[in-house]
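> Take a look at the structures listed below.
Just so it is clear, none of the values below were taken in a lab; they were calculated from the coordinates. In this text the structure is predicted, and so the values were computed from the model without any measurement. Cβ atoms are built from the backbone, for glycine too; each structure is taken alone.
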Structure 1
Amino acid sequence: MNWFLLIIAGLFEVAFASCLAKARATQAPESYWWLGGFLLSLTISMLLLYKASQSLPIDTAYAVWTGIGAVGTVLMGIFFFHEPMGFWRLFFISTLIASIVGLKVVTG
């Protein structure tokens, strides 16, 4: 169950990063809605990370949480914000995904 909470927390990390990008790209008053989404997503992400870390090692939980956030944010950038997608970028994202899976395997 705590791994599930950690994954959801990582997805909310992607959401708060995406909201921050949208807030930067828009003007008031629309940007205020995106900043509200950022604050809500940030709060939910932190609470879920806290809950998951109560039974998972904090080093593993934090690494997986940031990894999910990093991978998800890069993918959001590529698919929704039209950022460049190159070989090396995808290569290193793939190694990050492999590292997240490896942490899950060795932690249990």
Structure 2
Amino acid sequence: MRNGELQEYKSVKNPIGNYAFFRDFSSVEIDVQTGDWIYMFSDGYADQFGGEENRKLNYKRFRALMTEMSLLNSEQQMIRLGKFLDEWRGDTPQLDDVMVAGYRVR
């Protein structure tokens, strides 16, 4: 995230565990600048069901949330992510692992 603009880099979608298929990992070099936010996340956040119609949060909503919260400091981001997911889920149980990690380039 740079100056409120999302720059997305696709990952290799390898499962965790013992599966019948495995794709080779790839390396990507990215140009980072002071002030950039780097985020890594599992699919659990975007795949969570909830909302008024009990649908998946989806990556469109997740990207919008990430863009909005990138203007906050790290502690505020952590609170915003947790509160948003709790409100989205409502009474729906958490279905998968949820991991979002971020750091700011200084």
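> Taking mean projected area of the Cα convex hull in nm² from the coordinates of each of 1, 2, which one would give 6.9?
Details: 1: 6.9; 2: 8.0.
This figure was derived from 1.
> Now, a different point. Given a value of 26, 11, 6 for semi-axes √(5λ) of the Cα gyration tensor in Å, for residues 31-70 alone, point me to the structure among 1, 2 it was derived from. All intermediate terms of the calculation are to be shown ahead of the outcome.
Values: 1: 24, 11, 4; 2: 26, 11, 6.
Value 26, 11, 6 for semi-axes √(5λ) of the Cα gyration tensor in Å, for residues 31-70 alone corresponds to 2 out of 1, 2.
> Identify which of structures 1, 2 gives the largest calculated value of relative contact order in percent (Cα under 8 Å, 6 or more apart).
Values: 1: 33; 2: 39.
With respect to relative contact order in percent (Cα under 8 Å, 6 or more apart), the highest-scoring structure among 1, 2 is 2.
> While we're here: Determine which structure produced the value 16.4 for mean count of other Cβ atoms within 10 Å over residues 63-70, calculated from the coordinates; the candidates are 1, 2. Before the final figure, lay out each step's value.
On the way: 1: 19.8; 2: 16.4.
Only structure 2 yields this read-out.
> From which structure (1, 2) was distance in nm of label points 7 Å out along Cα→Cβ at positions 7 and 23 calculated, if the value obtained is 2.8?
Values: 1: 2.8; 2: 2.2.
The read-out was computed on structure 1.
> Oh, and also: Assuming -8500 is helix-only ellipticity at 222 nm (-39500 (n - 2.57) for each DSSP H run of 4 or more, over all residues; to 500) as calculated from a single structure, say which of 1, 2 it is. Intermediate results must be reported in sequence, preceding the final value.
Working: 1: -29500; 2: -8500.
It was calculated from structure 2.
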